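These are the structures, in structure tokens.
Only the coordinates and a few stated rules stand behind these numbers; no lab work does. In this text, all values refer to a predicted model and were calculated from it rather than measured experimentally. Cβ atoms are built from the backbone, for glycine too; each structure is taken alone.
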Structure P
Amino acid sequence: MNVLKVRLVALAMFCACLSVPVAGQLRQQSFLSEKWDFRLDKDGREDVWEQVDVPHTWNAKDGTSPDYYRGDGTYRYTLSVSPAMMKKRIFLRFEAASQKAEVKLNGQEVGEHVGGFNAFCFEITPYVHSGENLLEVAVSNRKELNIAPLEGDFTVFGGIYRPVSLLLLPKACITPLDYASSGVYVSQQVGERRADLSVVTKVDNGLKRVKELSVKTDVFDAAGKLVATATTSQAAEGQARLDFTNRLTVDNPMLWDGRKSPYLYRVFVELKRGKEVLDTLSQYVGLRSFRVDTEKGFILNGKPYKIKGVNRHQDRPDKGWAISSADHREDMSLIKEIGANGIRLAHYPHSDEFYTLCDREGMLVWAEIPLVGKALDTPEFTENMKTELTELIRQNFNHPSIFCWSLCNELSKGDVKGLISELNDVSHREDPGRLTVLAANVEKRPENAVPDIMAFNTYPGWYWAEPSEMKSTLERWNRQCGNKGIAVSEYGAGANVWHHWQTGKKTPKADGVFHPEEWQATVHEQTYDAIKRSGFAWGSFVWNMFDFASASRNEGDMPGMNDKGLVSYDRKIRKDAFYFYQSEWSEEPVVHIASRRDVARRDSLTDVKVYTNCETIRLKVNGKECGSPERNGSICIWRKVGLKHGENQVEAFGQRGGQEFSDRCKWVLF
């Protein structure tokens, strides 16, 4: 065992917060990241321990193999606690462990958590002592019938794959035990000239002698100016749990307005005994209103705001789900680069850190639970799903980026309407201010009528028909949903960046070896054209932003991978379809020659395609102008351009706002 002294760090907030210095901060947090001991509880390895850092997954290397390990692992950590720390209440908070975790301290059972994606928190004050303490966490990613997902086209990585932290809080505190949430819930009603806030603060009172407690709530604008304040007091003697509600009004509020202006206010909460401040916590919120109109689509702050979105899975090569803050930031940077304004975080709750990035960057978020493909009609499964949905909502309640809670994805078997109705009721009870949604892939399923808004997954041009079928498909689904407006939650095609064709006309086999990059681009060009021309389609989410691990797949010459990403698994290569969307969505100038990686050419006459959002575009091949292209929006095609034997220099030049932008590549004709 390795002993790591816990270094205490002043913390202004946790959960859905941005870090800011707060004078006299009373709560403290330290991350337990280094020098854990880990054992894979597999035959022949029971006595083999290795030192690891957390976040950690035991599937970092085998997560793309069909026989990847789904079983048990044990973590140990030596926690050194000082006498000064013993004067506080001590909590352990896990941001996630996949999929089941049993926690012990000094041999005593502290608690268990079921579900692989939400945070959980335990108080360890009764179990800890001054000096060294042995923390043991048994984790399992075995398939269990009461734990979702029961199916799914993605690898279920095992381990403590998100951070673990130690919280030191005062005897009376804003509780971290309400489904591991912040303990502060900010509800809002936003109008043109005012925003009315209701701030509920849940308090865990561990003081033996206290007659009255109060909670003061201040709202500060982005410049740090106080714009609203309220205080509520309650009798506290003999009360272990108290809820305080402060109501405030922000006049003439600055709105959280998506990518245009993701303005954030800071809600600062103080728990007080008389004039003494016992605990404090900050939450960042954005003030906005939204709805879905049957004809105009998504409405943000009273104005049409069509969601141009992508889906995201959270894994990386050689890391699985145990990714870093830098990985989160890189993903967000790429999503911003493409020009998206929305993200479906599939198919499970993602890291709080990423939701916070979405708040800051003005990304609209579809958040969902891991109810994928299959559900069981058992009380245990139902209760687990209701708990996971409650955890998702409470832990992420204050994120302004989230506009909907998704109840399931592609439940195509059995009678699940009762379950979905129960989850719908949970969502409305927990959070009346947001919409419910589900992603369906089978028409006329009974549960499709349950949520507030509907979306569907469809893959014309890949799994069925031609990409041109998207238009009629959209219209048919909208009719079946009562013409209330719909979204496309998944669409797309696979692509291996080293597979190419120039003359292919036949749709490649989705489960085949050959996944040409050009066909993926063609599918997106045609399907997105239908989406953007359908006013009743309130949004769309490309499947997927990034290639991701799917251990059961063996296609596209990439075993264990789903290659529908617009960006490669390692985030190094942007596929042609990436640049198509960038030319459609981004405000930055784009000039991109498609099929640039198809270097070895065999036809002396070839079409040349360029994606651009420039006002004018020119093409030169070997220094010669190629005339005017056929242009359809951002897609420009020059037909039957001549190539010479040997090396050919291909150059595209775009003009926008008086400036020139260019792209170049080389092709070799054999």
Structure Q
Amino acid sequence: MSELDVSVVIGFRDWGAERIRRSAHSIIESFGSVQGEVIISDYGSADPEPARQVAAELGARYVYSPGDALWSRSRALNAGFAIAKGDLLISTDADMLFSPGAMRRIVETAREAEHCALFLQCRDLPATMGDDYFASLAHVDWDELERAGRLRPRWGMGGMMAIPSTGYEKIRGFDERLHTYGGEDLDFAQRARRAGYRTVWVDEPEVRMYHMWHPPTLRSVEQTEAGREAVKFNKEVVYNDKSFTRNTTLWRFRPQDAIPLVSVVYATRDRAELLRESIRSVLIQTVQDFEIIVVDDGSADDSTERVVESLQDPRVRYFRQEPQGISTARNLALDQSRGFYTAVMDDDDLMPPRRLEWQLEAITAGFVGSAGSFVNFNDETGEIELIVSRVPTLAQATDKGGAPGHGTWMIRTDVMRSIRYDESISSGVDNNFFLRLLRSGYRISHCGKPILLRRRHSKQVTAVDSSNQSDSAKQALQYFQFGLNNWHKTRLAEEAKQNAYPPIDDRETFAHMIDAYLPDHLVTRNATVQLREIPSSLPRFDGDARVRSVTRDGETLKAHLSVARASYNDMVNMVALGFDLKTEVMGQEVATDAESLPWELEAVKNYLHESPEGQVIEVHRVSDQVEPPEGSQLYFMGVGSKRESIAIRHSEQIGKGSPTQWLVIGRNAEEYLA
């Protein structure tokens, strides 16, 4: 239970303090009998003190985030919600006024409607009711606002949205990719609906929201090419991204008490070293918002527990039970899982770094989880075999039975708990579970990617218990088909022939896209990550490590850590220091560490951002023999102890005979010199 009934977040940057005061004061006055808080979230204002003072005077909470060069309403709101204490979370803007009692009634409606997302239509005030108008008033005349306001269409959804804190966590807040202007509210509303939260419009006479007039923001945004591109990108996300869980690889403003997005679960016995390697493959995921549950089904010694302890990661949780079988162990893992989703793993398999990311993207409206294809590999020879799983539908299962590879499942935890593994059988447990899942009416999507490296060796269950596996599969299919007559079976068989497999452009490329994540004894790889900051010292690596960075005035603009012949343990250490892990099988270039040109372009990009005036810039290489030109900005590119320098400045004096290295911004050289 949260401390408060409701938290209302106002996200802004460089808005007038008096406008913020009016909005926040109207919200506080509208709480009535409910316990609420207002959070003023300042995303990088040049002068934060006026808004900070307003918050202190009103008794509101204030949070300041340094922000980015580009305004992002999504990030501003998420920064506020990261510290929110309310059961119900409400977003709004600094140019909105709420009528007395409005917030109280919104909270009451949320309690009555249950499991919903609430929205309130805005009433736009005329140009005569801007900052000057409200500054001249001793008290707001709400009847006058009601007469003057013009109802805004519902399509944009903007102004006020409310959702339970659990729903906010489930969809991981506002999409932090969106920036500059537009789309945040509509995107959030669509995702809440896909996640199962009904859309409820609060339409009552005593609940009003008025938009204080100011010059339109979109008009100024669309005057620049960058602004138009941002609006275009936002629209692309809103209309074409059908997922509902966002910020999976980077949630800048994750609440400290947010539950894990995914629980990765293991049932294991007496295979500690295989388990260690498998867990390492989880620790290098692009999605780091997870926990790992290890259930030890009665190992002969404490080696499994010691493996977990050696990882020194609080996200890995260990549970031990007396030997009771794999079904009981998996059910215990489900009971202990805290994540919204549960991703199943066997202790001898490996997952490529983007597995969780790919599967979360594939979970759209109507689906409770996703599965995928996998690659079998021989643990001695390294020989691989691609297994493209069928799209998991009721029709496919009725036709031939079977289930997607168990280690490729990611399913809502509450759904898995409702089905549970059958503890009366010892083989074919996964097939039995999945057929009962489909028979219960749940739908699982196919992510269209190979998301598992499945180890083939002499001790795996399918090798030592194949007879029981086969018998269990037959029994599960008989249960699944129970009650279906020939007409049903014929119709489902016809349906099963349509879109039976996910589309694959190039099977050979598809089969080898995760080769670099085979076990260390089967592959030699190079790896690189982008560093969050340059560490004062590096951990010990099994491979050869080096840091490459580009700096300006002592500030690091970008840095990468590359490790040749990187082990799985090296990759775990790399991901702890940075992000965007890239790997290549040894003999191929590591894309982000190949040549100096990308670093020069990084310097040019920074220079143009900091000094955008002018069409032409000069780029000079600087050495002990060559002095930087007057008025230029120096950039340093370092690799270990070696450093190279370039100097960049604007120039309008370049001709065909100019000896300098130079770039033309906005047109090609022939056009410029013509």
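Quick notes
- Test item: distance in nm of label points 7 Å out along Cα→Cβ at positions 90 and 234 calculated as 2.3, pick one of P, Q: Q
- Source structure of the calculated read-out (mean projected area of the Cα convex hull in nm², 37.4) within P, Q: Q.
- Winner on FRET efficiency 1/(1 + (r/R0)^6) of positions 322 and 418 (r between Cβ atoms, R0 = 30 Å, to 0.05) once structures P, Q are ranked, highest first: Q
- Identity of the structure behind -9500 (criterion: helix-only ellipticity at 222 nm (-39500 (n - 2.57) for each DSSP H run of 4 or more, over all residues; to 500), calculated), options P, Q: Q
- Winner on distance in nm of label points 7 Å out along Cα→Cβ at positions 42 and 130 once structures P, Q are ranked, highest first: P
- The greatest value of mean count of other Cβ atoms within 10 Å over residues 114-121 among structures P, Q is that of P.
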